[in-house]
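Every number in this text was worked out from the coordinates using simple rules, so none of it is lab data. This structure is a prediction, so every number in the text was calculated from the model and none was measured. Cβ atoms are built from the backbone, for glycine too; each structure is taken alone.
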Structure I
Amino acid sequence: MSRWELYIHMPFGRQKCLYCDFASWAGRDDLMSAYVNAVKHDIETRAASLRREDGPAATIYIGGGTPTALPRDLLLTLVQSAIDTAGMPGEFTVEVNPGTADEETLRQLRQCGVNRLSFGVQSFNNRLLRVIGRIHTAEEAEKAIRMAEKSGFSNVSLDLMYGLPGQNLDDLKSSVNRALSLPVTHISIYGLQVEEGTPFYRMYEEGKLALPDDDVTEAMYDYMTEELPRRGFRRYEISNFARPGFESRHNLGYWQDVPYLGAGAAAHSYLDGKRTENRRDPADYIRAVEAGEPVCFSEEESSRDIAMEEFAFLALRTASGIDESRFTTKFGCSIDAVYGDVIAPLVRDGLLRRESGHIALTRRGAKYGNLIFEKFILSV
């Protein structure tokens, strides 16, 4: 391993969004202190050897859930513990819900060594924020981002969503313009996915979820993917746009086959070519750590075919695409020996481009990314 990353999952929040199927819970604040202690112990147990062998973590990312739902002292303790164990990374990100941000917490995070914040804004339309179950307002989101700048953060990301119930193209254009008026360096865009087990899924099944039709959703996608680059945000991954030099190093690591350690309930790890998942329930995770029991379990058994699939479609998410020489080095064969019959027609149809030793999605191909990724599946 030449480099590695650390992800810490914080499963707490004040309110679960109606579309969210992540491992997060409201109303379990009584577990917060024990959970932070368990995560600290987990990191100390599993990250120390990585640091000895490979040096400090390249990046640290605390996500959720809502990390800033933690009391300030617990969050700062966790940040400091991560740095003490994994080392000071080049990029340290904390996710922030605008409804739980305060200037003193942001200022102290910056003093501790956090140098990047990611705000879950989703929309600057208050009606839509209420519809999807967010706890903040557009005004609070703008205030939080300006607080981040005042607190010394020069690397700030925000998320926007499209295809929301009752959303139209003008709503989206207004949110994009408001986002671009703020001191942000990175914007992630996500189309609404109605996931099984969420309140939105139940509403959809009952015919009570009024989603934009496909033409409107496609127009939203086209607008964002054209407007953001025009305004100085380069598209470096299917859902991510950044000003030059402000690409998320942590997320790029996921897509570029970099090993990572996941600490906390439901966090995933990818080490030595093996993927594991931690116990999902926070109370069970705490109990296992305190009892000295394993907190993670192997996911699906990997194979050479699965490894090649993952390498290919994760790399294809990025603007640079698949590095052919890296594929050859990792698997001992050319990519054409495995995927030649897949790549050629996609290039011919204008969905992939092949140049300078890389195979990447074209702009049109990015629009149909999931359909293209499926063609790289070998283990059927």
Structure II
Amino acid sequence: MIDEFQVKNFKALRDVKLDLTPLHVLIGPNNSGKTSMLEALATVGGVNPKTPPLTMFGQGPPGALLWDPAVDGMINISCRVRDEEGVLAFRASVDPATGALKALQAQSGGPVDPLIHQRLLAAIKRPTLVRWSPRMLRLPVMLDVAHPFEIDPYGFGLAPCLDDILGESRERFAQLEDRFRQIFPDVQSIALVVQAAYARPQAHQPTALPGLQNVSGKGILFVLKNGRRIPAAQASDGMLLILAFLALAHAPEPPALLLVEEPENGVHPERLREIFDILTQLTTGDRTQVVITSHSPYLLDRFKPEQVTLCHRLADGSVGVTRLSTVGEVQRQLKVFSLGEIWTAEGDENLAAGAKPTCQLLRETTGGVEGLRWA
């Protein structure tokens, strides 16, 4: 698990340090650096020389993704990782064009010991950054033995991932199916059917669909208790998103680091409890560390202050971070209000400043009806 992560010189992340928990959420307004933090965290997979360079940074002119191209032309990160044997630390430079790590060093500045390197590989293997699109999740996909249990960052590959889980362990798939039925009680079973399918794209394509091939693959079919059969093309976005999270949670070897952008998108607020529970399940037994971004106060209600970091802009335009457990007003109001209520009422600026707000929320009870008023 990553205890501490620091990134310098990437986009508006001039110099930002995060203290992380097994399940952690980044909140804040648009353009406050949350997604940039996920992208920076995803680069830690580059400690594995067998991992191809990450390309989430996209294309642009030289230096376009650097806070100050004059510094050294590189993104700089340092990371402290905890495993069963103790604490490991490293620092490295990241090529902004590819996301590949360069010049991996121990925190002291010397080379990383080979045994320490092996521990790092095990502790942070396969960091996975997802921005799932229901449009991609519902596609029938050709089976691909080269990518077992893999759903790409935009959701392509859910059907074969489920097929891999079923082929690896019918018991594991039955557990996934039972959990899905608890959330959607109208569903009797999840079927994987043979049909014309799409080929895996050469690169991640968030908007363009890959080509439909004249070969068979697997698609998803929901069988309802009333006998109706609903193909994934007709299923709701929320059903597909929750199914994708369940696929990750029931894969035999989930990623050590899962980074999720706004898991509340396309999901009813009452279903966010289910998303939170699935993400918590992933972290059980230190299998996976999960870091998400969110704009949802309903989802934030499920977290504790030490699990929440507020991202905000500083006067020079760079990004600063504030852990909510360090804000005294948050601790005081938690005696009465949920974390989502505090965030909504106080706003990002007041929480970032850590000062007592000009408007203080009070709770009144009048005639047995509970409400909120401003004082």
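Structure notes:
- For mean count of other Cβ atoms within 10 Å over residues 263-270 computed as 16.8, the structure of I, II it came from: II
- Ranking I, II by mean count of other Cβ atoms within 10 Å over residues 183-190, the structure that comes out highest: I
- Look at volume of the Cα convex hull per residue in Å³, for residues 31-86 alone for each of I, II: the largest one is in II.
- Origin of the derived value -0.75, -0.95 (log10 I(q)/I(0) by the Debye sum over Cα atoms at q = 0.17, 0.21 Å⁻¹, for residues 71-142 alone; candidates I, II): II
- With semi-axes √(5λ) of the Cα gyration tensor in Å derived as 31, 29, 21, matching label from I, II: I
- Test item: helix-only ellipticity at 222 nm (-39500 (n - 2.57) for each DSSP H run of 4 or more, over all residues; to 500) calculated as -13000, pick one of I, II: I
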